[in-house]
Structure I
Amino acid sequence: MLNRTILPLLRTQWFAYLLVSAVALAGDMAAFLALLRAGVAPALAGAAGYSFGIAVHWILSSRLVFALRAAPGGTARMRQKAEFVGSALIGLVLTTVIVGLGDKAGIDPRLAKGAAIAVSFTCTWLLRSRIVFR
């Protein structure tokens, strides 16, 4: 019974995106926490960590998750990269604002980052699955 429930999920594009996002998030969080420890302002640390995660996510998404829908090259590939970066920038703005507002409200930056992760993940999945890699 469990195999009939779990195995189809493991084969879905959404689940692959979730795994790739987890890897990118690990890099994002490592950079974020290191910058916090170095005394960088929480909003800036959140933005820098997210930016590092963007690079990791592009590499893995375009080669693993959306490989069949990745543009082959040339102008189409450059357009797709630009759209991917655009979706990432939307996620970056959301992350920066949420972490910054959380900090101003006296919320632990790690908790604010957690909220930002959920919002950003949902937004970028929708943009990438419906627009970037259509």
Structure II
Amino acid sequence: MAVLSLDHVNIRTPDVMGTATFFCDLLGLRKGIAPGAPSIETGCWIYDPEDRPIIHIGPVDAAYPSDRLIPFTPAHGSGSVHHVALECDDHAGILGRLEASGLDYALSDIPQIGLRQIFVQEVNGILLELNFRGT
């Protein structure tokens, strides 16, 4: 498996629109509704100038696939960063490594955008979202 790039940072906040407005107004980024979200207030993505969704913003009470593995506890400041996402390749290979290691993980698929995900917690408790596109 190769890590190809940092994919995005996820922020869970009680003020989705306030956080989105901050990134748009201050940095000139564009906001949009997250795929599968019923509204922008329940799932907002912030896009860079190349139209990549680099910041995902969701409410603190949103249900994430990773919550089965690691229940979310709202926090303030840097503790509001819910997870770090890495774009990867070799979905089957990393699943094999996870099985061999005995680590707990959660899987999620988002077929609307051709995305498969693996959520795993590293040894210091940081949640990683490993993203595999087009696999």
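Kindly point out which one of I, II the value 2.8 was derived from, the read-out being distance in nm of label points 7 Å out along Cα→Cβ at positions 81 and 113. Computing distance in nm of label points 7 Å out along Cα→Cβ at positions 81 and 113 on every structure in I, II gives 2.8 only for I.
Which structure, out of I, II, was Rg and Dmax of the Cα atoms in Å derived from, given a value of 16.0, 50? Comparing all candidates, it corresponds to I.
For relative contact order in percent (Cα under 8 Å, 6 or more apart), the highest value in the series I, II is held by structure II.
A value of -5000 was derived for helix-only ellipticity at 222 nm (-39500 (n - 2.57) for each DSSP H run of 4 or more, over all residues; to 500); which structure in I, II was it taken from?
Matching structure: II.
One of I, II was used to compute distance in nm of label points 7 Å out along Cα→Cβ at positions 25 and 49, and the answer was 1.2. Which one was it? Attributed to the structure labelled I. Of structures I, II, the largest value of distance in nm of label points 7 Å out along Cα→Cβ at positions 17 and 89 belongs to II.
Determine which structure produced the value 4.0 for distance in nm of label points 7 Å out along Cα→Cβ at positions 73 and 97, calculated from the coordinates; the candidates are I, II. Checking each candidate, the match is I.
Values in this text are rule-based calculations from the coordinates and carry no lab data. On a predicted model such as this, the values are computed, not experimentally measured, just so you know. Cβ atoms are built from the backbone, for glycine too; each structure is taken alone.
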